[in-house]
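Trainee: Each structure below is given as structure tokens.
Read-outs throughout are calculated quantities, based only on the coordinates presented, and are distinct from any laboratory measurement. Because the structure is a prediction, the values reported are computed rather than measured. Cβ atoms are built from the backbone, for glycine too; each structure is taken alone.
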Structure P
Amino acid sequence: MNLRPDPTFYPTAQMAMSAPVETFAYTLMLSPDGSRPDGLAVVNVDPASGDFGKVVHTVMMPNTGDEFHHFGWNACSSALSPLTGHAFLQRRYLIIPGIRSSRIYVIDTWPSPAEAKIHKIIEPEELFAKTGYSRPHTIHCGPEGIYVSTLGGGGPDGTDGPPGIFIMDCETFEIRGRWEIDRGPQDKHYDFWWNLPRDYMVSSEWGLPPQFENGLVPEDLLSNKYGHAIHFWDLRGRRHLQTIDLGENHQMALEIRPAHDPIKEHGFCGVVVDTTNLEGSIWTWWREGGKFHAKKTVAIPPQPAAADDLPPLLKGFEAVPPLITDIDLSLDDRFIYVSCWGTGEMHQYDVSDPMAPRLAGKVEVGGIVKKTPHPNGQPFGYGPQMVEISRDGKRVYWTNSLYSTWDDQFYPGERGAAMVKADVGLDGGLTLDEKFWVAFPEGYRAHQIRLEGGDCSTDSFCYPNV
């Protein structure tokens, strides 16, 4: 335990924006066919270094078939909570769940990122026995523990009971148990996040394991059987408060991004596809009059395409949907970044007015039909996917793999792992960095990124900006 708070913890998002610039990024690598172990790549992101844009260290796991997807820290700025915080924790361990194996790895990043190593492995049997959940997905460091969302319940196919959230101890990494006391009607899960001082949580829905593990199920999509609601919870009471159904045609409500300044009671959710017109959309949610509300504030249309240029899944539509698979919000709550994985675009919206987002920048790279190369001439396989923003908001990083079986459906054939960076203009706008291109080991794909010292989807803050 530290004798003083970790210097990477900040009371406010505004203060975190002045943190030291990141010099390393942690990126998950997965073996799409499960023939080799998944791993964690440490990437040098310091432009003054001779290793800029290179993998300088890897931590390879002792098992196969994990399918790394999302991960997070054991502790972050939420530890400074005045009510329940543990201010003397360290941002030291990365918690990496295997979404397919239900195994969890704890990675020690000390004494330096280039010496990261396995600290502990939690086998799936322990997770099943203590929670009844499976398919761990999103990690958030809370003031008093590590919160982990799951996509599956019990049983071999994960449909024996609904998925939910469980808690891990942030120092011993023991699984404590289920978080929910009263889950109400919630029966699917995906992402979650919170406003700590306001004492509420927001969660979203993707689908149950049979709907995603072996690929998208077209019949379920066209029958609107994937998730299409967001849920609001009493955080301390651990009980369900309200559900907002976005409409059954708005299939797969994924990333939840609340405003970083806890004074603000709004946030955003990305929806992958509208089954009536193939649009992707961003929804703004807010609390007013003691109730939560949500409104579609961005709609991104599909792009026409010849059937011969499309994978079998899309040939009948003769169009490419944007497929919004990730969104991220800058720490100043000004810009939201939207990954259009299908069309090969990264959009940047100015959300200073959260009810009227304005397109401020866009870059094209990859895409099902466009196949836009990177400015350095390299082909960018798949499309922009997991996106992460530096704390100062000046750099945006992203990778290209969604989920192994979905990659194969929408982008048949092996396309290779990629991680790129774009620089952000003072008033918005994006420019891809021609010199930043990460070469990963052949046969691997790259998914989520975490930045040294924290980033824009890691930390939650307990004090309002000044």
Structure Q
Amino acid sequence: MFLSVFDLFKIGVGPSSSHTMGPMVAARRFLIEIRDGDWPRPANAQVDHVTVSLHGSLSFTGKGHATDRAILLGLAGFEPKTLDPEQAKAAIAEVNSSKKVSPQGFGTFFFDPESDLVFDYGPALPQHANGMIFNGFDKNGLQLLKRSYFSVGGGFVLTEAEMDAATRAKGGGVPADDAAEAVPYPFRSANEMLAMGAASGLSIADMKRENEVANSSPQVLDKGLIEVWAAMSDCMDRGLAGDGQLPGGLKVKRRAREIHDQLVAETGSNAFHPHKVMDWLGVYAMAVNEENAAGGRVVTAPTNGAAGVVPAVIRYYLDHCIGATEEGVKTFLLVAGAIGGIIKYNASISGAEVGCQGEVGSASAMAAAGLCAVLGGSNKQVENAAEIALEHHLGMTCDPVAGLVQVPCIERNALGAVKAVTAASLALRGSGDHFVPLDTCVETMRQTGRDMMDEYKETSKGGLAVNLVAC
């Protein structure tokens, strides 16, 4: 099993990797399937009309997560990484007016967002909580093509066949791929990672780097890591400069800029409390997630809903830790990616599948490991840091109010970042020996998510999503 660091850290758009980026990717995959797929094509028949139905969590919280907008843009030919907001805005207006999509290189299809995009509030599709069914019809209404896709978290999208392959493999959401095993250190678990590190004498970052360059090059890897951090940092800076209310109807006020201005004004004053560094850490995370909630450009880390934790801890490292270097940022991302890959392979990073323990919990574990590594932690200490952070998110539900990635998501990222720093510090104070292995913690998260009621897994049918209104 090999998940690249760039599989975990994808540059895209907010507010959700599973509900926005994933559906956009799925829609474009359906276009490619129409054009290039191996499916029975009756003589002279071609797809003229497209419809889409959303199921499970995608239906219940899709409007708040802009899933309908994402489907429309995907069918119009857009991709998350290269999405231009102004072009997207014009495309949405055009489709709503013409009732057609005309993606470049694919032709033109009838698609009326009001009638051809259905939010199905019945039972979820059996394979995953985030299911979509795409249909293609000819001009006479004859169905020519039907495909199911599943958005499994972090912008990953799998077909029905790929879901079956993932089920046959040990981990959920990672299809079996023999070609991907051609890396020098193919660890599937934390235990294997530690064993390979001990045998080779390499750090986790070094092993991850060797895996990455096995099918690439050091230059491509370094360029990609720099690009990822630049996108994270730019997102944070936009969030720190942003003002006003977030979209969606809750009238949530952006707070990062105001808090940041207060912290800057207090710099150098006598009004310093030791805990103020936590305010800096929190505002870094909030800035990213406010920008995500506004639909801005963001990096999955490992998801959009948890996108603020890793960047916040990296900025904390650069701005507040002695001896921090830009090279350390690359090491941080590599180690965080290694931990994220283990969690995704053996459990899940999808809030719709296991609750927010899989999103902010995973992000906190990744950030804790990355920080521990760049502060000089051994492999055992890094694994310990990840375990501490994840353990203390176990059982966390995903209950976004009004289906928006705002309450409690924005503040939750701030607290996830604080936990990450605390976990790294605790691990560095020890020898690396500890009671609960990371693998055990990951399996516990998987089981907890399996047993968690659907009301608490990104459906907005339980928890704060209903009690805030009732109160």
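Trainee: Kindly point out which one of P, Q the value 1.8 was derived from, the read-out being distance in nm of label points 7 Å out along Cα→Cβ at positions 49 and 337.
Mentor: P
Trainee: P(r) over Cα pairs in 20 Å bins from 0, in percent computed as 26, 57, 17, 1, 0: which structure among P, Q?
Mentor: Q
Trainee: Next up: Consider the structures P, Q: one of them gives 13.1 for mean count of other Cβ atoms within 10 Å over residues 305-312 as calculated from the coordinates. Say which.
Mentor: Structure P accounts for this read-out.
Trainee: Can you spot which of P, Q the value -1500 was calculated from, given it is helix-only ellipticity at 222 nm (-39500 (n - 2.57) for each DSSP H run of 4 or more, over all residues; to 500)?
Mentor: P
Trainee: Going by mean count of other Cβ atoms within 10 Å over residues 17-24, which of structures P, Q comes out largest?
Mentor: Q
Trainee: So FRET efficiency 1/(1 + (r/R0)^6) of positions 233 and 409 (r between Cβ atoms, R0 = 35 Å, to 0.05), computed for just one structure, reads 0.95; which one of P, Q is that?
Mentor: Label of the source structure: Q.
Trainee: Thinking only about FRET efficiency 1/(1 + (r/R0)^6) of positions 257 and 441 (r between Cβ atoms, R0 = 30 Å, to 0.05), which of P, Q has the largest value?
Mentor: Once FRET efficiency 1/(1 + (r/R0)^6) of positions 257 and 441 (r between Cβ atoms, R0 = 30 Å, to 0.05) is worked out for each structure, P has the highest.
Trainee: Using relative contact order in percent (Cα under 8 Å, 6 or more apart), single out the structure from P, Q with the greatest value.
Mentor: Q
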